[in-house]
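Participant: Multiple structures are listed underneath, in structure tokens.
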Structure I
Amino acid sequence: MKSLNPATGELIRKYPEHDDDEVARRVECAGATFHDWSMLPVNERAALLRSLAGVLRAGLSGHAELMTAEMGKPITQAEAEVEKCAATCAWFADHAAALLEPEPAATDASASYVRFDPLGVVLAVMPWNFPFWQVVRCAAPALAAGNTVLLKHASNVPGCALALEEAFRRAGFPEGAFTALLVPARAVGEIIAHPAVRAVSLTGSEAAGRQVAALAGASLKKTVLELGGSDAFVVLADAGVEHAARQAALARTINNGQSCIAAKRFIVEEPVAARFEVALVASMAALRVGDPRDRSVHVGPLARPDLVDELEDQVRRTVAAGATLQLGGRRQEGPGCFFPPTVLTGVEPGMAVFDEETFGPVAPVTRARDAEHAIELANRSRYGLGGSIWTGDSERGRALAARFDAGAVFVNETVKSDPRLPFGGVKCSGYGRELAAFGLREFVNVKTVWVR
């Protein structure tokens, strides 16, 4: 596996893939470790999660620099990602015992209750765009519940995969509790079929989700899928337009625009649309593009050259269909995978950037006749991960949120994940939930116990 710097195109390092024998050894070790790990009192598992939080914080600078080098994340965002991972480990350490406590149920039995017992080995198939966070988001609750975890990370961030494995080791987790597998995507099917593997969690594309779900389904194994998104950012006529536009620029360009929950379709009520468009162009134009190691840079490179090609093609097809290019629109000249902040207006359903997921700093604006039309447009997507509503009337925002066809709706705030709240989508954005009590209980046997 090659780790390439997307800001320069230079090779960082080559990593040898694990051969079949090494993969088998690691999978079997995870299965063997599960027995003792699952029998460990939950407070002892929690203590190791707290230790992991400390290890992550102690190595914050090095971990952040590694992420920035391998996939181009601006360094300040990479540092925030490591801290979020540490905070999430601490949250599950604090709450796992209460969330896993058996729940009594009143029946005609002398005693009846529900247990939450671990399943076994969970295979985590993870992407490159949040190479620490998305792994920890899956692994922390799975381990807290008593499962062991195998990580098949994206092939362009092998350094992050091994750094995470080392962090778990340094935190005191036993061998086999958390294990990285340096294997290509074609190896996933055999790993899923292995008897030790009991469940699969995937964060990735819609296509990858369909493939993994089919493979897991063939073996009748539980899956949680967090897939793509095309989140709507709805601006009502009573919103603070300039503030909404500034937040829109940040929401679209977080992680260089490469986030499943980034705002990707900006739907604005007609009376304020012109003002919003002018303000959005100004906010996007003010963002600095460049070396992601520079703390003054807002937008770094896309992670791979093919992502630049795809984004440029989506913009080209949208303009050809009748949209107006207001800013950016084509790759930046010179080395690296840079694509500047881009704004398109006059975007309608049926155009590429409305119908497809865009993974880069491209902001399309669609005008809505009124709030009803705005919600209709927001729901006119095969995706349903998240969305936001911007309004001067928060009660009206709550009412409209109930009609949003998405896994998360934020009123007057950009969409984000939080360990205290469940995270996941509907429709082609996947199924199941991560984080909070719901995520902790995804990979458990919800076991009924009835006693006379």
Structure II
Amino acid sequence: MNVVTAIDSGDIHAEMETLGRNARAAVQELAQASADRKNAALREAAAVLRARTDDILAANERDVTAAENRGTAPALVDRLKLDAARIDAIAAGLEQIAALPDPVGEVIAEWDRPNGLKIARVRVPLGVIGIIYEARPNVTADAGGLCLKSGNAAILRGGSESFHSSRAIMDCLQAGLEAADLPAGAIQLVPTTDRAAVGEMLTMTDYIDIIVPRGGKSLIERVQNESRIPVIAHLEGLCHTYIDGAADPDMARDIVVNAKMRRPGICGATETLLVDRAVAATVLPPIIEALSEKGCELRGDEATQALDARVKPATEEDWRTEYLDAILSIRQVDGLGGAIEHINAYSSHHTDSIVTDDAAAAETFLNTVDSAIVVHNASTQFADGGEFGMGAEIGISTGRLHARGPVGVEQLTTFKYVVRGTGQVRP
């Protein structure tokens, strides 16, 4: 498609209308497309991604350089940056999506009525999905691939930070569609960084069936406030790890360091560490040392500050902050109950983890913490559709309606009832 970086407001409206018409037309063809054709498109796109690694890296370098020149935080630059391994992982994600069972047409349930009617609940695509996201260029492939697999057309509006990277990845997706003789309108990228395009998308009720925002709090709030289209929200990842009194200290240290520092800028990174006050004096010092060695800034309550002079004072705002950076807030709590109380008060209901060898405590945590993903004895950074075996994800839904947790191919479908009769009429 012809991608430009700036068009006037009248042209933005016209361009978005064109994208909408193309997507709506593509949905009709995708509904009839076989699983083999969709999978062929995904596999070809993966092959083209690998073949064009140098081109994608060159485009990404433009985005990364611009971000660094703006003074973007290193953790956010890391979310934006691609290398050969990450491009290969994006391609592998498309191949994993292709290998998944096709959800379209799956019979979820079926039953017979006494009058002879045969009723089935069958998966069908949602239709046209508008995805609005920031920074991470891999979302272009993940979202496009998941929508295609689930029979939906996608209109993607990536962030200005990743504009050139997303264009390069989109070219590979389009090559896959062409190779499988599928319509180019099946996956489209909004051709401008003008924020007015977002406003247009949120009012395109004739063309778009669902909006999926993925980004910072301000983006999510704007979409939820302005959208005239139903929204599947990916809220901020204010994730917690709680170290219980019955935790293995070495396991706790390793999990916390990974949960915070593996990639601090992703939504599954732990932002607040909670520790049972009864074991804090023995469990916390090795964790503080390991995090400090990796350059993590630590902010804690008074009890935690007393353990190590490197811990800065935490404020009330720290318990409410998604840092997306090498910063961790630490609070000592009165056991499991104190941890659950803190999490339910401050969590964004994304992902929260407990480290403990007490099976009963773990079950209480898993059953009581009100989050989309709850974890026992593992890092919060496993909050990812790929790690869940879903191939990829569009985002982690923190809402309760339609989808919750990783949004993969099944979550991008709805269902209809198919009723088969032999001439029945209702008395």
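Participant: From which structure (I, II) was mean count of other Cβ atoms within 10 Å over residues 167-174 calculated, if the value obtained is 24.2? If you can, show how the numbers build up before the last one.
Facilitator: Numbers: I: 18.6; II: 24.2.
Derived from II, not from the others.
Participant: Continuing with the same structure: So FRET efficiency 1/(1 + (r/R0)^6) of positions 71 and 415 (r between Cβ atoms, R0 = 30 Å, to 0.05), computed for just one structure, reads 0.90; which one of I, II is that?
Facilitator: Details: I: 0.90; II: 0.05.
Value 0.90 for FRET efficiency 1/(1 + (r/R0)^6) of positions 71 and 415 (r between Cβ atoms, R0 = 30 Å, to 0.05) corresponds to I out of I, II.
Every number here is computed from the coordinates shown, using simple stated rules; none is lab data. No experiment lies behind these values; they were computed from the predicted model shown. Cβ atoms are built from the backbone, for glycine too; each structure is taken alone.
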